[in-house]
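Any read-out appearing in this document is the output of simple, stated calculations on the displayed coordinates, not a laboratory observation. Quick caveat: nothing in here was measured; it's all calculated off a predicted structure. Cβ atoms are built from the backbone, for glycine too; each structure is taken alone.
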Structure P
Amino acid sequence: MTKTIGLLKESVKGEQRVALVPETVQKILDVGWQVLMEQGAGDAAGFPDSTYPGMTQLAKKREDVLQGADVLVGVHALVAEEIAQLRDHAVIIGMVSPYIKQQRFVDAAKRDVLVFSMELIPRTTRAQAMDVLSSQASVAGYKAVLLAASESPRFFPMLTTAAGTIRPASVLVIGAGVAGLQAMATAKRLGANVTGYDVRPETVEQVKSLGAKFLDLGVEAVGEGGYARALTDEEKQLQQDNLKKHLASVDVLITTAAVPGRPAPRIITAEMVKQMKPGSVIVDLGAEGGGNCEPTEAGVNKVVDGVRVIGPENLASTVPLHASEMYSRNVWNLLSLMNQDGEFVLNWEDDILSGCAVTRDGVVVHPAVKESLGGQS
């Protein structure tokens, strides 16, 4: 049976990405499925309607897509106010923010709507091509450095001029996940002296491979699923004492520590910010989770004790064309698991599909979401 894949224009304020770009829409059409798209869905990302394949169906009204799609894909998916407009047994695929506003999932389950969370894709080798946390984090890490460079009163590279030699900026990146490593690589390309830090010992070689130095603070914390475990009080104190000394020589600090579903770990105290040089810049990618730095406020760019502290929100959306291309490929790779010779088939023996399903068969099934709901489903 032919399935209709629905694509909406994102409704979240400031969101410029689109969930499907022309390249992936063509792949969907090639397997024999249909695509129903709200007019202008890709405009903000740099993909006007005219760039989509001719077989794409355009809908003037958002409601037409909600009511006509068998499978609805989005960047920010599952808007609470739109659940009632979905078809019964519809499928939702997107970043659904599984740890907030969880009543949405109960309501969707009552409609027997099947919800797949792109954030809950298992972080396995086989699932890397679908890992939106990684693809969008790489965009954020890149843009964080450009943001820091634009706000810094210093050049990043060393410059030799008739007026004398300008020393390169000193950049410290805390967190050697995807965002952190991309930030290190970008800062290095801009000519800065780059140092990276992470509590996971396995990241040392990754940091050095980018030409950055590794900052050893005497603390290691190996966790599960590629994330660091929580530090003990003694480890936190040791980390902060040693980090405080290093921050006095830093021109730019970029923090990237985050764990989905939990508050961002607090690494930089207000007292540590006071020790930084006037004119230094902090870009805190943990801002949306409460911040890695004590003075950080999400969405706010301010000066604290002579240091500019930036708490960006949704940085990936500020590079919408390439971020959309990456996200769209992630979505297509997940959709591909549901395609068997043109038939839409859900194989629940597949650990990727079962691992990222939030609702199924009329109930909330994902263990972490169920736990947060207190067993309500």
Structure Q
Amino acid sequence: MFKKLRVAIVHEWFVNHAGSEKVVEQMVKIFPDADLFALVDFLSPEQRKFVAGKSVNTSFIQRLPFARKSFRNYFPLFPLAVESHDLRAYDLIISSSHMVSKGVITNQNQLHICYCHSPCRYAWDLYHQYLEEAGLKTGLKGLIARFFLHKLRIWDIISLNRVTHFIANSGYIGNRIRHVYRRESDVVYPPVDVERFQVQKEKGNYYFAASRLVPYKKMDVIVRAFRQMPDKKLIVVGSGNDEMNLRSEATPNIEFRSEAGSKDFLQFMSNAKAFVFAAEEDFGITMAEALACGTPVIAFGRGGATEIVEDGKSGLLFPQQTAQSLIDAVLRFEKEGLEWTPSQISASADRFSNQNFRENLALLIWEKWRQSGR
């Protein structure tokens, strides 16, 4: 249906193969002839498989000193850089945006669909948290950071008019788009490779948590909870700035694995009694992956968790982001159990499959194209 359209896919940056890159990977499968654009591209030849080996059109940020390791330090230049992409030759522009990609310059003859992972968190809802965690609340550096983030907010609002239609990665983000941008959006959940997970019906006697160990992921809540439950084992996979602090608070029942290969990660996830998650996440792909294994999820009941976990069936949602609230949920889980079997829990994750993502996204974009009358 898209064969005659000239398509451009705009992404923030290509430096790894994480959640937003997996979205682009599926976009490329929908639009195999699309051209790719990004601020920078530092993928190695071995990493390029997920973009089908395509070359990426990059901005001037790519050529600035120390960009490979520190390109994020150039964030005041990101709006100018994304506007430097010349997209006049394209009919359909799809931006994968969590910061500035939606700000590419378009014209009235083009359809611009933005798949929004979130309005820029650092400039909006996580603004004060970001400054505090980065040590930028005071001093000259803090003043400079606040100035440029203020400018970024202004540009962010101006540039949203370049988007014809927004697609949110969850209803939670749809509400944030409405709050920040005053725009409506459709929801297409991000792709999860559910096929690579095997249902393990007999579970081990431990709980599992996996995340970057940074403050907003709230791993400290999980560690404090299991410190007070010394008879319950917890395995934590992840690394980050908080790792040393978390390790110093751990008791013998809490085991840290800084790195885990794909095989080990799958085994930990599949065999766990439950996957534990305490962050308020935009979506939360690891929760969907846990369900695909038939592993229940015990999660903080805000954000994407409320759209992934069916409370009392595929897991439990706890109401407060505190250790005691999590403890209460774990004890309730062990006492009452859940309605669904591991097989039923696994089946609930099928709605997040790669195939469903491609089909839902393609149909929505085609509908918007037909409605546009272009």
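Given structures P, Q, which gives the highest value for mean count of other Cβ atoms within 10 Å over residues 56-63?
Result for mean count of other Cβ atoms within 10 Å over residues 56-63 over P, Q: largest is Q.
Thinking of P, Q, which structure, once helix-only ellipticity at 222 nm (-39500 (n - 2.57) for each DSSP H run of 4 or more, over all residues; to 500) is computed, gives back -8500?
Value -8500 for helix-only ellipticity at 222 nm (-39500 (n - 2.57) for each DSSP H run of 4 or more, over all residues; to 500) corresponds to P out of P, Q.
Identify the structure, out of P, Q, from whose coordinates distance in nm of label points 7 Å out along Cα→Cβ at positions 80 and 360 was calculated to give 4.0.
Derived from the structure labelled Q.
Computing distance in nm of label points 7 Å out along Cα→Cβ at positions 64 and 248 gives 6.7 for which of P, Q?
Derived from P, not from the others.
Given that relative contact order in percent (Cα under 8 Å, 6 or more apart), derived from a single structure, equals 14, which label among P, Q identifies that structure?
Comparing all candidates, it corresponds to Q.
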